[in-house]
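For reference, the structures are reproduced in the following blocks.
Values in this text are rule-based calculations from the coordinates and carry no lab data. Bear in mind that the values here come from a model prediction, so they are computed numbers and not experimental data. Cβ atoms are built from the backbone, for glycine too; each structure is taken alone.
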Structure P
């Protein structure tokens, strides 16, 4: 689904518009966990806004499978005619094992993960109800940084990022900037703030 956010509901600073997509992802994680009766924290965020199910062995996260995510498209941010649309995709009933073998290893659905039927309309209703409070908080200048950081999967992981025209960059994730939304990557001992990009490959998961 796609939801449009009115200009008067957006942060006044254009550089903080990313927080709208983050709040959508957090609300979606909460609603999906409740609907599928998953453990709190079982769904995580893979920077920037992918929703993934943790693979755990002995209480240690060893990998993940994608369940959904949120994408934003915006124009004229900071102006009176600003528009922002957030598109959300969520695998509820699909069974990736019936598709390509490579996809089955990297994706899952809520019903497959929980082993029970999941009501899509209940997720929608719960999501919208949660968004009302979260977007109201953004309008007043408040962002749930602690929940955003707590949901992040990649802290401490060594990853390879696809930076588009700038190529690829490999390093260890050492944090997430709650002001800019950037992923903080340590590359050969130097920290770099990455604002846009995609995790192309996980080199090594964090060890306890």
Structure Q
């Protein structure tokens, strides 16, 4: 009887070691290596913002296109955000208005590079465990900035076994959360560089802040 109990304990221990053998830094490195291996990415994109004390949240869904280095295009129903890595265009379709800025000046703009490379390198990472999304298991890590003057309080990242980021939650210094999730991810599709340059529709008002 004692041998059976001991065997069960050993199996549990070995199984646990397989699950928790990787460190948070191992997961971060896997995520960063995966990102470095990707040149083009397209995916469906959902985004939700939650403000403390508010019972409702703002939600959007659309399509995202990404290409190195830090070029992206996010298409929502009512707006588009486009960057060629140097310039960023925020286009309001309903108002027919585009705001142009330097990408470096948009500290709060969307950036996969910031999320996957810069922020983890500025943070202390910890493992939160595993979580299933639509039947697929993901590892969840939490990032806490090392410096108090950082523009975020915490970031949670959900990654697959191969290091692909599927979901992230960014909490800013006001405790407001921005949650985004990728689905139907395709890294094999070629994307023309023209996709990352804004083509102004006739009658569009231009506000150039560069």
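Out of P, Q, choose the structure whose coordinates give distance in nm of label points 7 Å out along Cα→Cβ at positions 69 and 157 equal to 1.9 when calculated.
Q
Hey, another quick one. Among the shown structures P, Q, from which was the value 1.22 of Cα Rg over 2.2 N^0.38 Å, for residues 93-188 alone calculated? Let's see the in-between values first.
On the way: P: 1.45; Q: 1.22.
Comparing all candidates, it corresponds to Q.
For distance in nm of label points 7 Å out along Cα→Cβ at positions 29 and 125, which of P, Q scores largest?
When distance in nm of label points 7 Å out along Cα→Cβ at positions 29 and 125 is calculated for P, Q, structure P comes out on top.
Turning to a different aspect of this structure: So if we calculate distance in nm of label points 7 Å out along Cα→Cβ at positions 53 and 117 for every structure here (P, Q), which label has the highest result?
Max of distance in nm of label points 7 Å out along Cα→Cβ at positions 53 and 117: Q.
Of the structures labelled P, Q, one was used to calculate helix-only ellipticity at 222 nm (-39500 (n - 2.57) for each DSSP H run of 4 or more, over all residues; to 500), giving -5000. Name it.
Only structure Q yields this read-out.
Tell me which of P, Q gives 17.9 when you compute Kirkwood radius over Cα pairs in Å.
This figure was derived from P.
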